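Structures are listed in the sections that come next.
No value in this document is a laboratory result; all are computed from the given coordinates. Note that the structure is a prediction, hence the values are computed from the model and not measured. Cβ atoms are built from the backbone, for glycine too; each structure is taken alone.
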Structure 1
Amino acid sequence: MPIGQPEFALNPENRVPVILLLDTSASMSGEPIQELNRGIAAFKEDVLKDTKASLSVEVAIVTFGGSVQLIQNFVTIDKFTPPKLEANSRTPMGEAIDYALDLIEDRKATYKANGIQYYRPWIFLITDGAPTDNWRLAAQHVREDEAKRRLSFFAVGVQGADMEILKQIAPVEFPPALLNGLDFRSLFVWLSTSMKRVSTSKIGEAMALPPVGWGNITT
């Protein structure tokens, strides 16, 4: 019997998988990490307002601060408990991106094994710095997967982020955005609104995203 089968038997809704790929390096300490935690809580709160989305949207959290850690494996929003993230050490962004890409492929395999339909997965990267490891190969993997429509990748820079590197990581169709101050709440409400739209669309169809009012697109 495939692992996880009971959860799909109880909830056979189409899934909308999203990985929050979060920089928790030392530069995020203090107010930035506090506001990020509040933003994640707002994300859960807002998705829960939509019954279908709360059963369809699955969130996983991968952090990179000192090391890459899976803080939360995929779980539907109704079962998601926002963590209290803490900041420390370096920024292994390249390693974290590759980890997230592998995590997406593993989740897709689980869906297929359980006969669950799913929308194109999202990876949502948030960082206020620059990678301290080799990120170029990870960037190549992102662009290859995006070109094959295996996922949608979004990069958000917080003040201090190396936007030039983020432009080389993010797909050309989705250039990175610079967050307005520490307005994580608006960012995560936007993400929630996007997830709700996805969950009510047809699998494979193009969908217009809400306006980005929380930041400035970097081109």
Structure 2
Amino acid sequence: MPNYFGLDGFRFGWVAAWIDEHGDHGFDYSPGLSRLLAMPHARAMIDMPIGLNPSGYRACDLQARELIGPAVFLGARRDLWTFPDMATANRHYWRHEGKGRGVSAQLWNIREKMREVDVMMTPGRQATIGEAHLELIFWNLAGRVRLANKTSAQGREQRIALLARRGFVRLPKWLSQRHGTGIARDDLIDACACAVAARDSMQRAGGTEIDPRGLRMEINY
């Protein structure tokens, strides 16, 4: 049976979870994306921007933010990784786009992961590899209700329960096996959510904008 992949970045690389249509599931991790994406899969979702303009806010991010609020970070742009520091990047964006149009620390901290995804993506690969957003996925799985904060015990329990209902029944055991890998609890939970989206998602924010490299800017959930 085909596997459906979910990928999330963590400090030392990427964690991938997969599930098939019969509910068989597993996880793996790697310093880079190439080995993980070389594993056979019908569809994959990754929690990282795909499709980037050199300036401005992406319409898909604005639409997603209307649904779930500030959990969606604005300002993902191509070449963010070329600036030596966040202050320099923000001075550039403020000068060219207006005060307050800079990037957040959260976006700045994932700039190298954004670059890694951007380098490997092509319009052809987008047929099977899509962008997802974790809070949008969980909001949808919960019946369009906001869950408790993901870093709280209640928030984690809510997310684990939602994923168990969709086949990831071994996730609690995996969370006890990740020690020494560098994978945080939230990283593994989020990879499983992306795998569920890869298998089940039928909705998206955006999808009408195309970036200069021909990549659609859309967020699946």
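When distance in nm of label points 7 Å out along Cα→Cβ at positions 43 and 67 is calculated for each of structures 1, 2, structure 1 comes out greatest. Structures 1, 2 were shown, and mean count of other Cβ atoms within 10 Å over residues 139-146 at 17.8 was computed from 1. If you work out distance in nm of label points 7 Å out along Cα→Cβ at positions 83 and 115 for 1, 2, which one comes out largest? When distance in nm of label points 7 Å out along Cα→Cβ at positions 83 and 115 is calculated for 1, 2, structure 1 comes out on top.
The maximum of relative contact order in percent (Cα under 8 Å, 6 or more apart) over structures 1, 2, that is, the highest value, falls on 2.
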